[in-house]
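Following are the structures in question.
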Structure 1
Amino acid sequence: MTGPSLGKIKHVALDMDGTIYLSNTLFPFTLDFLAGLEKLGISYSFLTNNPSKSLDDYMAKLRSMGIPATREQMYTTTIATIDYIREHFPSARRLYLLGTPSMISQFEKEGFESMSEDDDNAPDLVVASFDMSLCYKRLCRAAWWISKGLPYLATNPDRVCPTDQKTVLVDCGSICACIESATGRKPDHTLGKPDASMLEGICHRLGLKAEQIAMVGDRLYTDIALAHNAGALGVLVLSGESTPADVEACPEASRPHLVVENIADLGRLLAESRK
């Protein structure tokens with residue numbers, strides 16, 4: 001399908017898990033790809049729908065893989081959720097959070113209070129997230145507050161998280177489906193990809209137009225949907241969740257503008273577009 005062209009790209013927004021690494025394994029072509037972008041004068045950032053780590057933890061993980069990422073290059077759904085709360089619920093301070101200790105620490109660093117499941121005082125709002133430390137009691141308490149009509153946000157819509165292990169990592173979208181089954185409520189708003197704000201912030205920060213950005217990721221319903229929602233170039237890599245069959249089954253209007261095996265192939269195409 002037609003869309004923004006590779007020759008116009010000045011910035012690459014990279015999904016992380018399934019795109020530059022898989023779980024804890026860096027793809028062998030990632031460092032060369034990033035170095036190639038720098039040689040071409042193309043800037044890049046890292047966007048992830050996985051809110052399970054704080055910014056400090058994500059930067060430490062990338063540094064351990066040889067990627068010297070800066071805070072300015074990172075945008076997680078935890079940060080997107082914090083920005084949303086500040087804009088739409090400016091007086092909110094007490095939050096009931098379904099999330100990992102690392103994620104909760106990011107909220108606390110930003111001045112919010114994380115409530116205990118034993119606290120009988122109503123929170124200002126409930127946030128559901130990808131919670132690998134999820135316990136049944138805390139889930140039930142979240143459902144209780146949600147059933148009482150309190151504001152309810154989700155950090156991301158992903159149903160599962162990519163992994164190289166023999167397991168299914170149940171992600172935020174599936175946790176929210178559980179809550180919906182118990183309470184009848186969907187989240188009032190779901191942050192993260194494909195919400196267009198994930199790329200709009202990059203456009204504003206760098207002074208770029210959406211068609212000058214390539215959104216690169218392994219998921220049709222988050223990464224590629226975000227590209228369409230924001231008017232960017234949508235590049236699907238087949239190194240993570242999506243398969244060629246998924247692309248074929250996707251409605252024409254929702255398909256990626258470009259499909260590559262991995263970011264190494266994208267790097268070669270970007271270089272050729274500059275010749």
Structure 2
Amino acid sequence: MSMRDHNIWVVGAGFLGSALAEACRAERAHVITIDPDAVATLRGSVADVDLLIHARSRLEPDIVFCCTATHGGDAEAYRNAYLAPVSSLVSMLRGTRIVFCSSTSVYSGQGGEIITEESPVHADSERAAILLETEEMVLQSGGVVARLAPLYGPGRCELVRRFVQGLPCLPGEDDRLLNYLHVEDAVDALMMLGTQPWLREGLFNVSSECFSKAVIYSRLESVFGMEPPVESAPASVRGMSDMRVECRRLQEVGWVPLCTMTEFAQEWKAKASQ
């Protein structure tokens with residue numbers, strides 16, 4: 001894929017957005033980042049019409065990646081992070097390609113169910129309903145929705161961090177299925193979704209790996225030479241998924257994730273020993 005000479009906005013300059021912006025710049029794209037909190041080219045929300053107009057005066061985009069996040073916030077945080085910015089982008093940037101980063105948490109899969117882009121979703125909370133409403137707005141505008149599995153990468157992995165600190169295991173039984181996505185694989189998929197003409201619109205799952213809780217803790221035990229904690233943490237208020245997310249649409253056009261949790265854990269151990 002070539003990002004060369006594309007004019008790109010990355011809305012949300014956190015863990016994913018900052019990595020995406022760096023990768024696009026490395027491909028010689030013209031990039032500005034916009035975020036109300038993180039270090040960015042412009043500070044603020046694109047829900048602010050004045051800021052959006054100013055951003056357009058700096059760089060008229062042909063691709064907008066919306067990588068905003070709520071960090072577990074309430075329904076109002078979801079409106080501010082997702083619905084309001086996307087509504088503004090869709091109304092002010094007609095014809096611009098919008099790629100919205102959503103979440104596989106919208107699926108209702110349990111009991112190890114296989115999840116594809118055609119699987120049912122659930123709006124069992126106001127936050128989930130807002131996320132699905134935002135997705136629909138993007139799709140109706142001819143944009144792309146990328147439903148991302150939980151992210152990990154340099155400096156960030158709740159699974160590995162908890163393991164090395166001896167904290168209780170993730171909740172659920174040993175056969176519970178977990179899905180993860182390395183930030184580098186996420187960036188690669190988003191750049192493909194932003195540029196490839198045969199992926200002009202639609203919904204795509206993005207996940208690197210799926211493994212059972214027992215399997216991944218066994219792998220971590222081998223890497224770190226530590227026994228996993230006996231205790232399991234309670235499920236969070238956001239619920240507990242147990243499903244296998246498949247990325248059939250992306251894989252049909254040649255996307256292949258390259259990173260693995262085992263390699264990441266080995267890198268984590270190597271850095272810790274330096």
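Each value in this text was obtained by applying a stated rule to the coordinates, not by laboratory testing. For clarity, every value in this text was computed on a predicted model and none was experimentally measured. Cβ atoms are built from the backbone, for glycine too; each structure is taken alone.
Here are the numbers:
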read-out: Relative contact order in percent (Cα under 8 Å, 6 or more apart) from the coordinates reads 23; which among 1, 2; value: 1
read-out: Comparison of 1, 2 by distance in nm of label points 7 Å out along Cα→Cβ at positions 193 and 217 - largest value held by; value: 2
read-out: Structure from which 2.2 was derived, distance in nm of label points 7 Å out along Cα→Cβ at positions 105 and 209, options 1, 2; value: 2
read-out: Ranking 1, 2 by volume of the Cα convex hull per residue in Å³, for residues 57-184 alone, the structure that comes out highest; value: 2
read-out: Test item: log10 I(q)/I(0) by the Debye sum over Cα atoms at q = 0.13, 0.16, 0.20, 0.26 Å⁻¹, for residues 73-128 alone calculated as -0.29, -0.45, -0.69, -1.15, pick one of 1, 2; value: 1
